[in-house]
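Laboratory data are not the source of any read-out in this text; all were calculated from the coordinates shown. For clarity, every value in this text was computed on a predicted model and none was experimentally measured. Cβ atoms are built from the backbone, for glycine too; each structure is taken alone.
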Structure 1
């Protein structure tokens with residue numbers, strides 16, 4: 001695994017954690033009163049999931065809670081970011097809470113605290129109750145009010161024990177892949193009509209922050225996907241297209257959260273009602289960053305790869321002709337098993353960009369970062385995933401470099417604790433520090449698990 005002296009060193013007090021999401025690991029979709037989610041419905045449609053699978057069983061985390069918390073404790077992590085399945089709490093997205101669902105997350109939080117691990121809870125990691133989608137989902141402004149009510153329920157139930165909260169995971173991904181291109185649930189292809197979704201997710205964030213604070217939440221932040229946007233060339237058209245994409249991807253949530261306004265021309269396109277920007281622009285205790293890779297953007301009509309391919313899915317999506325920009329391969333870098341370019345410097349670039357763009361940004365946590373590789377156990381049960389170790393090593397060093405340049409970054413949550421259901425890719429992509437045999441559900445810590453444990457130990 002390497003000696004303690006050659007492992008990445010992060011600032012004193014730095015938090016090391018892991019991340020997961022409810023639909024990707026829990027399974028038990030018909031257990032204890034859980035309602036139907038948009039991902040249950042989406043997976044049931046032929047052709048939506050690469051291997052025709054679903055999260056119906058996933059890692060069966062719902063029934064293997066003790067075993068999975070023990071794996072976290074074995075790593076020595078100080079934090080665990082998980083998400084709450086809204087349909088477990090309110091099966092139809094509104095009304096009285098389902099006590100069995102609350103009890104599950106209360107038990108998880110207690111187990112984490114017993115193991116010395118701080119819970120970081122995400123309220124929405126994409127599993128919207130299907131009943132709300134039937135009423136328009138995030139296109140319908142009423143969903144923001146329902147989200148605020150749900151946030152209040154969870155804060156009242158476990159807010160006294162959860163150290164950090166993230167209201168919405170990656171609102172930009174939900175907007176583009178779920179409602180813009182139809183690659184993710186709920187499978188709507190609204191293109192730029194999906195801007196209402198972006199705004200409603202932002203309003204939902206603000207209402208959730210208010211509800212969490214009103215019910216005693218200790219610290220509230222975010223979990224937004226950010227990526228460097230590199231222009232295809234210095235031609236005026238390419239620079240303009242890259243600027244448009246940067247506004248859409250990196251600023252559509254961050255600007256209203258941190259500045260109280262929308263970027264550029266989007267300010268005129270969003271369905272903003274009186275008071276909305278004040279609602280979104282709530283004081284935050286931390287800012288969460290999910291980073292995976294940069295994007296290379298050119299003017300419309302120069303397409304070389306699909307948008308879905310470089311934003312998290314190889315599934316079919318809208319064609320290039322529909323877009324006011326083109327997406328291009330980033331060459332000259334090694335790639336993960338998913339085909340994503342490995343650009344650790346992009347992590348530093350994102351962190352410094354946020355620091356420079358938002359002078360009043362609160363402390364930053366990397367709430368997701370990781371890579372997919374297909375390594376499985378050998379004949380002796382050992383999982384040698386050295387490329388994942390190399391990936392984490394380089395990206396943690398990139399975080400350390402940003403910290404040395406004055407970025408107030410205080411934590412890193414590896415994606416993911418375990419192999420899981422990877423959305424439109426099904427079980428074809430493995431991001432975990434722990435290997436899951438999806439037939440037997442056996443957990444096998446990989447070489448990267450042992451390496452990450454060494455990093456955490458070295459930094460203590």
Structure 2
């Protein structure tokens with residue numbers, strides 16, 4: 001017999017869970033280096049504008065559909081469709097989203113496994129296990145398989161406990177812990193020599209670049225992807241919301257929290273890069289750009305920590321704890337997408353569904369690990385650069401072209417009785433109907449051209 005459908009027990013629980021879904025590894029290492037490479041403060045300014053002009057309206061589409069349908073993405077899009085063709089397209093779009101979420105979690109689990117390995121490295125170094133420390137930080141199939149498996153198992157343990165006792169309970173623990181660790185690291189880094197140079201780069205806008213198409217495209221992509229839009233994670237979380245909650249306010253808070261944490265990540269990472277330069281480390285790659293992504297996280301910053309001697313061990317431990325928590329808060333929302341489908345469409349108990357999907361995800365991760373060079377980058381490109389924009393586009397189409405406007409109004413009115421006279425209702429339907437799909441297509445076209 002299937003598990004009873006859960007529901008978030010509080011506003012704060014939903015906000016922390018939804019924000020945790022949005023705040024992942026991409027925010028921690030992607031946003032800061034995007035800002036550094038695209039005009040510093042100018043990028044930050046454009047990012048915040050686009051977060052509310054594009055990401056927030058698209059987020060609202062997912063939340064409204066999710067709460068109305070009270071089901072997984074495949075079923076939800078069918079429920080808001082009237083014709084046979086639109087129902088079939090909705091079902092296929094839902095399957096596509098579920099598959100994409102599973103594939104994203106498959107490569108995400110590999111990267112998060114690296115975070116776990118680097119988290120243990122300072123501990124093994126402290127007790128004198130030199131060979132173990134080397135194994136933990138060197139790329140190998142055995143390390144990747146072990147730690148991706150451990151991370152996916154951690155994610156599964158949270159999901160199997162359900163919405164209130166799993167997703168909400170752990171989000172309320174992990175998100176405050178992550179913020180505390182981040183603030184402690186920001187204070188420490190700001191006291192180091194060289195941090196001020198990074199801070200100036202990050203906060204002082206270069207307005208000569210503010211109209212640069214590359215900057216705008218980069219900020220647009222960061223704003224869209226940072227909120228986990230397209231694959232149904234926010235739709236699922238919306239389906240666990242009480243009918244009495246004010247969706248417009250909740251969506252705005254999640255967008256603001258996510259954007260603020262991305263901003264804080266910049267306050268940590270960019271000054272840390274210049275602290276590393278002050279200590280003699282290389283922070284620019286062969287093309288003259290700042291180190292970004294894996295090179296930054298697994299080369300530049302660990303080298304910086306090693307140069308701090310005893311303090312470096314503590315800082316390394318705190319930093320990779322932060323990264324692991326950020327990864328886990330995102331991964332639990334991704335696993336919930338296919339798990340909710342298995343529960344609702346195949347009548348599986350949540351425990352069984354969670355371990356079954358978790359195992360399938362690990363098998364896919366293992367296949368990627370065994371064929372790392374040809375598959376890892378390919379899966380990332382297909383899912384995050386192509387599939388997510390397409391799914392976000394389809395979500396906007398279903399929310400405003402397929403679903404009836406009066407039903408949308410009725411759903412939002414549950415938590416906001418005077419929504420008709422609000423600025424949101426005057427702008428949102430037309431904006432999501434015309435502007436959001438166009439902006440997403442422009443972003444997708446830019447991605448195709450760049451490739």
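Worth pointing out:
- Source structure of the calculated read-out (helix-only ellipticity at 222 nm (-39500 (n - 2.57) for each DSSP H run of 4 or more, over all residues; to 500), -10000) within 1, 2: 1.
- Ranking 1, 2 by mean count of other Cβ atoms within 10 Å over residues 211-218, the structure that comes out highest: 1
- When Rg/Rh (Cα atoms, Kirkwood Rh) is computed for each of 1, 2, the largest belongs to: 2
- Value 19, calculated as relative contact order in percent (Cα under 8 Å, 6 or more apart), assigned to which of 1, 2: 1
- Among 1, 2, which structure scores highest (criterion: Cα Rg over 2.2 N^0.38 Å, for residues 35-194 alone): 2
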